[in-house]
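These are the structures, in C-alpha cells.
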Structure P
Amino acid sequence: MKGNKLCLCFLLAAGVGLGAHAQNKITAPMKDVNQVIDNTLDSLNVARSARPVSGSSRKGDNPVLFLVGNSTMRTGTLGNGNNGQWGWGYFEHEYFDENKITVENHALGGTSSRTFYNRLWPDVLKGVRKGDWVIIELGHNDNGPYDSGRARASIPGIGKDSLNVTIKETGAKETVYTYGEYMRRFIHDVKKKGAHPILMSLTPRNAWEDADSTIITRVNQTFGLWAKQVAKKERIPFIDLNDISARKFEKFGKEKVKYMFYLDRIHTSAFGARVNAESAAEGIRNYKGLELARYLKPVEKDTVTGATRKKGNPVLFTVGDSTVKNADKDENGMWGWGSVIHELFDTERISVENHAKAGRSARTYLDEGRWDKIYHALQPGDFVLIQFGHNDAGDINTGKARAELPGSGNESKVFKMEKTGSYQVVYSFGWYLRKFIMDVKEKGAVPIVLSHTPRNKFDNGEIERNTSSFGKWTREAAEATGAYFIDLNKISGDKLQDMGYNQGLRVVGAYFNHDHTHTSLKGARMNARSIADGLKATDCPLKDFLK
C-alpha cells in the first residue's frame, strides 16, 4: 500500500508483530514502562467544559499564550489539584505580565500527541490569532496499543510512516502517524494562523539512572530528541524542559525529589509543578532572541533577606513564630528570643537576622513564601535556628487553617480550604521540619531545630511540657535528617520550674507578657540564653561564634 500504510488487522492475521521491520517497517508502539494509570480522558464533554474556551482570556488585542499538553501540564479533568497532583501549566501565568499577555492552559491529562491533535486541538485552534504563542509539550502518553484500550500511541520517531487501524472497541477507523508527524501538524496549524509555536521536551520523572545514581533519567533519546529534531527542521524554538528541571532535581537529591511528585513517579505535587513552571519560564528567558521573553515579569530580587551579610562571614537566620519575633520594641511589651539572641554572639564574625513571623505555623510559613526567601539567601556555612509548634495545632482547612497533621511521619492528605475553595496537600508537622532541614543542608548551611518555648502553665506545681507532641516530633525530625536538636522547651522549662518551686509562680510571671505563651523582654533573653546553653552541649559549629 502507498506510503507504507498497512492495515493492522492484516499484520495480526499474518502473525507479524508490530515490531517486525521486514514487511511494514512500522515500529512497535512504546511500552508503558511506568505503569501509571491515568483515566482523565473519561468524558470529552466534561473535559471541554472544564477547560477554558480558547482565546477567552484575551485582553483587547493582547496576545495569548496557549499551553498544549497532558497531565504533567494539567492534572485531572478539572486541573484543580483535588487529587494532590498539579500540572505546571496551572502556575505558569505567575511568570507573565498579564497586562501584556494572558496564559491559557488547554492541556488535559491522559492525552497523547495523537489524541490531543484529533480530539481537542480543533477547539483550541479556533481561538488562536496572529501574534499568539503556543507551547506544545506532549509524549508522556504516546505509548500502549495502537488500536485498543486508550488507543493513543503514536508511531515512535519523526518519520513519515503511517498505519491504518480499526479501534477494536468501537470499530472506528483511524490513521496513526509518527510522533514527529503530529508535532509537525501542530506547528503548521499554528503557523497558518500567524502565531508562534514552541516545542518543549517532557517534564522529568522521578526516575534515576540506577539505584546508586545521582543522575535523573533523561528523554534525550526518545521524545526529547524527536521534538528537538522536528523543531530544528521546522525552524522553531525548542526548550529542553526535561533537562532544565532534571538538573534542579539532581541538586535537590533523591529525598527531596520524592515530594516533587505525588502518588506516582510522573505526576507532580504543587512543589514539583512550580519547579517545572519556573523551568519553562527560565527556558523562555534564556532562549536567544525569543520574543516571548518580553512578556515575562522581571525577576524579583530579595534585597532584605541576608542583607546583613559581611564578606567572609556567615549569617544566622532565625525562623519561627511570635515567640521568636514579636513587636520587639517596647521594653515592657512582648518580645521574641530571635530579636535578642544577637546579644550572645560575636557580631563581628557573624550577623544575626530574625525572620520569624507571629501567628505562623511551619506550614503557613512555607505557604506564604517566607521560607523560600531564607532558602534562596542561604550560603555555605550559614546557620538556621528553626522553632515551630505553638501554632501548629487546631484547624487544618477551616478557621485559621494553619495546622498540620500530627506526628513526624510521611502522612499527607488533600484538604479543600474553606476560605479559598482551593485544594492543598497537608503533611505532618515533622514533614515540614524535615523539608526545612533538607533545604538548609542542600545549600551547605547548618540547620538547628528547637522544641518550642515553654508556656506559663503549671499543673500541681509541674510546668507543662511538650515531650509527647511537638517536642517529640521535632526531635524525631532532627534525628531522621541528622540535624542538630536543642530541647529549648526542657532547658527553659527546667529554669521556670525551679523558679516556681523556689520563688513562687509570681516570679515566673515576670518572664511572660499578655498571656501564658508570649514572653517579656526578660523571658526572651532567658530563652536566648537557653539556646546558647543547648548549643554548648553539642558539637555544632555555631557555638564557636558565641561571646
Structure Q
Amino acid sequence: MTAEPRNATPISEELGDFTTTKRVVPLTLLAAVIGVLSAYLALGLLKAISLFTNLFFFQRVSLENASPAQHHLGYAVVLVPVVGALLIGLLARYGSEKIRGHGIPEAIEAILVRGSRVEPRVALLKPLSSAISIGSGGPFGAEGPIIMTGGAFGSLIAQCFELTSAERKTLLVAGAAAGMSATFDAPLAAALLAVELLLFEWKPRSMIPVSVASVVAASVRPYLLGVGPIFPVPSLAAAEVHPTWSLVLGSVACGLAAGAMSGLLTRGVYFFEDAFLKLPIHWMWWPAIGGLTIGIGGLIEPRAMGVGYDTIEALLHGELLGKALLVLMVVKATIWVVSLGSGTSGGVLAPLLIMGASLGGLEAHVLPDMGRGFWPLVSMAAILGGTMRSPFTGIVFALELTHAWSMVIPLLLAVPMAHAFTVLVLKRSILTEKVSRRGFHLSREYATDPLEILFVREVMRTDSDALARSVAAFGEGAGAAAGKMPVAHPGEPLRTAVYRMAQTARTRLPVVAGREPTGVVGEITLEDMLAARVRHLEEEQRRERVLLRKVPFPRSFARRAR
C-alpha cells in the first residue's frame, strides 16, 4: 500500500478492517433462537425418517431407528421405493415443486434469486417429502433436507422482522448450519459448510451469527439425540499418524482416485437428469422410475438403501471386505445417480460418505497398511470435498464425525488432491451445476476486491481539463446545496466512490480535499475505476522472472557451445 503523502487528505478515520455494525448483535440473538429451533427440527426429521422406515419396511408404527437392510419383504421390496416416489411426485406437483432435489442447490437459489425468502409451505413439505423418500429406501442422507428445512425456518423468522436481504441471508444460513450441526454433532464443519457453500462472503456480520447458531444447536443436541461422535473409530482416534513417504504417496493416490470418482458421480447425476427430461411423461412420474431402480438395487444389495449410517460405521470398522465393498459401491452409486436425476428429494452427504468409504476399503488392499478404517476415512472425506468443492468442510467433517484428530495430515493431503482434480476437470460442482442450469452463475472463489485497496488519489485525474470540469460541476451546486452535492475525497477507497456514483446515477465526481468540500483537487470517473481492474489483471496474468533473470556462464562454456 502506498503511503499517504504529507500534504494529502488523511484517510478517513471511519475506514477499518471490517464494515460490520452493531446490527450484528440483534442478528446474533435471533440466530441463537434459530439454533434451538433447528435442533428440534433435526430431531423431528430423524424421527420422521424412522417412522416411515418402520411403516414401509416393517409395517409397524414406531419411532425407533430401523434399517431397510433388515427387511423381510423378499421381492416385494422392489415396490416400496416406487410407492414412496409416487407420493413425492404428488407432493411436488400439488404442493410445491421446490421440494424436489437434494436441498443445498435450492437453498443457494433462495439466497441468490429470491432475496433469501422461503415459502412457508416449503418449510413443511421439504422435510415430509425427504422423510418419505429416505424412509421408503431412497439412498439419500438427512443433511440436505435439514439444511433446507433449517434454512427455511430461519428465513421465515427473518421475514417477521424488518431486515435487509443480506440480513435475511445470514439468518437463513444460520438455520441451515444449525440443522447440520444438530444432525451430525459437527458444529465447526457446519459453520465451514455455510462459508464454503451458502454465504458467498467472509464477513463478521454473517460469520458470527452463523457460528453462534451452530454452537447453540450442538449444545441442545445432547438432550435430544445424545452425545459423542456419530461414527466412533477408537483405533484411529488413539493412533499416532506420522508423515512418511508411503503415507504421503498413498494419500495423494487416494485423493486423486476420489476426485475421479467425484467427477463420474457428478456427470452421472446430470446425465440421468437430461435423460429424464427427454421422457414423454410429466415430471411427477419421474421419481417412480427412480424408485424402481432403487428397488432393484435393494434386491442386489439391501445396505445400499436408506440413509445408511449403520453402513458407514461398518465400513469405518473394516467389517466389509473385497467383493462386498465393490457391490455396495457400484449399487449405491447407480441407484443414487438415477434417483437423484429423477428429481426426488434427499441429501447427498451420507451417500457420498458411503461411496467414498467403500472406495477407500478397496484401496486398502493396495495402499500401505495403516490399520482398519484408515483409508475408508481418508477416501470418504476426499469424495465429499471433491464432489461438493468444499475441501475444508470435508476435512473437518470427517474429523468431527469420528473424533480421529490424528488424521489431519492424510486428510490435508487427500482432500485437496480430490478438490484439485474436480476443479481442473469440471467447470461446476454437483451443487452449482443445478443452479447454472436454471440460468444463474455464481463464483466459488473469494478474493479482496481491488476497488477496496486502492484509493481515489491513486487514479483521479488532475490535469487542467479535469480540474476545469470539476470546478464547473462543483460551482453548479454552490450555496446551500453545495454540501449535499456528491463528491469524492482523495483518501476514500474506490469502492466508496463507486457506491456513491451508483446511488446518485453519476458517472463522474469532483474530488475535493478535506472533510468539507472547500477545494477541488481533481476528478474521478467510471473509466478511472478500470485502473484498479487493469492492475489486478496484470497481477493475475503477467509472468516475469524476478531473480536470476540472466544466468551468467563463464566465457569458456560459451566458446565450447559455439
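A short reminder: the numbers here are calculations on the coordinates, not readings from a lab. Since the model is a prediction, treat every value here as computed from it, not as a measurement. Cβ atoms are built from the backbone, for glycine too; each structure is taken alone.
Work out which structure the value 2.8 belongs to, where distance in nm of label points 7 Å out along Cα→Cβ at positions 142 and 166 was derived from one of P, Q. Going through each structure in turn, the value belongs to P. Among P, Q, considering only mean count of other Cβ atoms within 10 Å over residues 214-221, which has the greatest calculated value? Result for mean count of other Cβ atoms within 10 Å over residues 214-221 over P, Q: largest is Q. A value of 0.9 was computed for distance in nm of label points 7 Å out along Cα→Cβ at positions 238 and 406; which of P, Q is the source structure? Only one of P, Q returns 0.9 for distance in nm of label points 7 Å out along Cα→Cβ at positions 238 and 406, namely Q.
Comparison across structures P, Q (criterion: mean count of other Cβ atoms within 10 Å over residues 310-317) gives the highest value for Q.
Compute distance in nm of label points 7 Å out along Cα→Cβ at positions 150 and 350 for each of P, Q and report the one that scores greatest. Biggest value here belongs to P. Here relative contact order in percent (Cα under 8 Å, 6 or more apart) was calculated and came to 11; which of the structures P, Q was it taken from? It must be structure P, since only it matches. If Kirkwood radius over Cα pairs in Å, for residues 126-397 alone computes to 22.8, which of P, Q did it come from? Source structure: P.
When distance in nm of label points 7 Å out along Cα→Cβ at positions 326 and 438 is worked out for each of P, Q, structure Q gives the greatest result. Using helix-only ellipticity at 222 nm (-39500 (n - 2.57) for each DSSP H run of 4 or more, over all residues; to 500) as the calculated read-out, with -19500 as its value, let me know the right label among P, Q. Among P, Q, the structure yielding -19500 for helix-only ellipticity at 222 nm (-39500 (n - 2.57) for each DSSP H run of 4 or more, over all residues; to 500) is Q.
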